Structure P
Amino acid sequence: MCFFNKRNKEKDLNELSISLPVGKKFFRYDLGTDLPHVWSTDYHSVEYSYVRGYKNICGAFFFYDNKDTALDVLTSARKGKDISLNTITSCHLIKEVSLLDFSKYESPAQLLFNLYNHGINVFGKGFCRYGNGPEDDVLIDTLKEDFETIIHTKKQTLNDFSMIIEKTTKINEFFYTKYLRGCECRYIGQLFTDFDNGPLFKRMLIQCGSYGYCFRESPTGLTYCLFDSDVLSSPTQEQVNAK
């Protein structure tokens with residue numbers, strides 16, 4: 001169990017960030033082959049188009065750091081779909097970028113507290129855990145009181161620590177939809193850019209000088225979310241027959 005202490009919110013974000021060099025390679029998959037041949041925020045994957053709208057309305061660009069992971073996830077994504085020919089897109093960085101690194105955190109609570117301690121507070125902004133329909137949506141502000149209680153508790157007695165464990169567990173369970181050891185922040189990493197969350201989080205990170213963030217969605221590689229295609233080379237597309 002990791003306990004949290006308040007720190008200077010103006011502290012440099014560098015310790016939360018990683019710097020990616022020019023030439024860093026990225027890979028992504030798409031169902032089907034009807035893709036634009038240039039980076040476009042107007043393109044929306046058929047996989048993430050819903051009755052309520054497009055999931056990626058903030059126009060972020062998502063990648064894996066290796067081709068094998070992209071192929072593995074593609075295999076899972078196409079199950080039950082009559083799409084035999086699909087696309088693997090590769091590219092590389094043409095400019096060094098700094099991203100917030102969420103992959104090192106052992107739980108959603110730890111991630112949220114570290115963001116807060118560096119001036120990024122996601123509470124009171126309207127962030128939502130989206131369900132199958134609007135009736136299933138839940139604002140993460142339902143955790144705000146628990147979060148603030150942990151922050152302001154002096155952590156001096158056994159009761160203090162017991163209460164912190166209880167409330168930290170509640171926060172973590174809110175974000176554990178499908179628990180996977182080593183990828184505890186996989187869902188919260190996705191949630192930050194789901195639907196209306198995306199423009200909010202994108203704005204917050206850009207204001208901090210970050211080009212995006214990375215998190216561990218799969219045991220075999222990191223997922224990268226970039227907000228600016230100007231740092232990317234032109235896409236190279238390969239048609240593949242998924243298993």
Structure Q
Amino acid sequence: MSLPFNPNNPDLLHFNDSFMDLINQLKEWDIPKFTFVKSVKLNDISSLSVRDAKQFIENEGCVKFELEHNRIKKERDKLISRCNSFYTHYNPKYCNDGKINTTLQEMIYELNQWEIRLKRMLCILNPKFNVTDGFNKTTNKSYRLLKGYWINDQNQKKRIFNKNVGISDASIEYHFERFFKNRGYDVTIYLKLLNGFITDLVIEKDGVQEAVEFKLSNRNKDEFYNQFMSLEMWFKYKDIYVN
């Protein structure tokens with residue numbers, strides 16, 4: 001005996017569509033701006049006066065992770081377009097010449113994979129994390145830990161990020177030092193140049209030295225933590241989908 005479709009089911013126009021809700025959420029969220037530092041080549045300011053060095057960094061300094069900001073925006077826009085097309089258009093991959101050539105199970109599986117990817121992009125745009133302190137008995141110091149949430153392969157939100165950003169009560173310079181060291185840089189704090197200018201940091205990689213200045217309001221650690229976790233989640237996303 002066949003089981004007919006029930007015409008009393010809710011009208012499609014009034015259906016709560018969680019997949020389209022995810023797409024719309026992505027459209028609404030702003031792309032994070034990683035404005036916490038500006039950098040210039042160290043050679044560009046070493047012969048300037050202190051005043052001119054500050055002005056040069058302000059006018060000519062590169063927002064260090066602006067490229068990542070642009071990459072996130074490009075990926076977000078591509079993801080929205082791809083998911084919208086997959087979900088709302090006929091797909092020749094599944095239906096060709098009037099014949100369905102795949103199972104509903106396979107379609108649902110792919111839909112689930114796109115849903116996970118959408119949710120992971122949302123994690124980047126709006127990172128969720130806890131700030132805690134952990135005590136190290138060996139060093140007898142407390143360290144600031146950022147514990148962030150991610151969507152796992154089973155489409156569940158789990159706390160998988162556990163990032164140590166340095167000594168809890170240390171100034172923000174030491175948080176930045178750890179951040180850049182984790183990115184493969186050699187780091188020097190408060191380097192005084194021959195012209196008398198004192199840098200917040202000097203970072204070096206592949207023989208290139210850069211002077212780094214912090215651009216956070218009142219050197220706000222919370223502002224840095226949010227941008228830090230967005231970047232960490234983006235780097236993980238890239239390892240999965242982009243690289």
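Quick notes
- A value of 2.1 for distance in nm of label points 7 Å out along Cα→Cβ at positions 117 and 165, calculated from one of P, Q, originates in structure P.
- Identity of the structure behind 22.9 (criterion: mean count of other Cβ atoms within 10 Å over residues 109-116, calculated), options P, Q: P
- Origin of the derived value 33 (relative contact order in percent (Cα under 8 Å, 6 or more apart); candidates P, Q): P
- When mean count of other Cβ atoms within 10 Å over residues 85-92 is computed for each of P, Q, the largest belongs to: P
- Read-out Cα Rg over 2.2 N^0.38 Å, computed value 1.35, structure in P, Q: Q
- Read-out distance in nm of label points 7 Å out along Cα→Cβ at positions 37 and 125, computed value 3.8, structure in P, Q: P
- Computed -13000 for helix-only ellipticity at 222 nm (-39500 (n - 2.57) for each DSSP H run of 4 or more, over all residues; to 500) - originating structure among P, Q: Q
Every read-out reported here was derived from the displayed coordinates using simple, explicitly stated rules and does not represent laboratory data. Everything numeric here is computed off the predicted structure, so don't read it as measured data. Cβ atoms are built from the backbone, for glycine too; each structure is taken alone.
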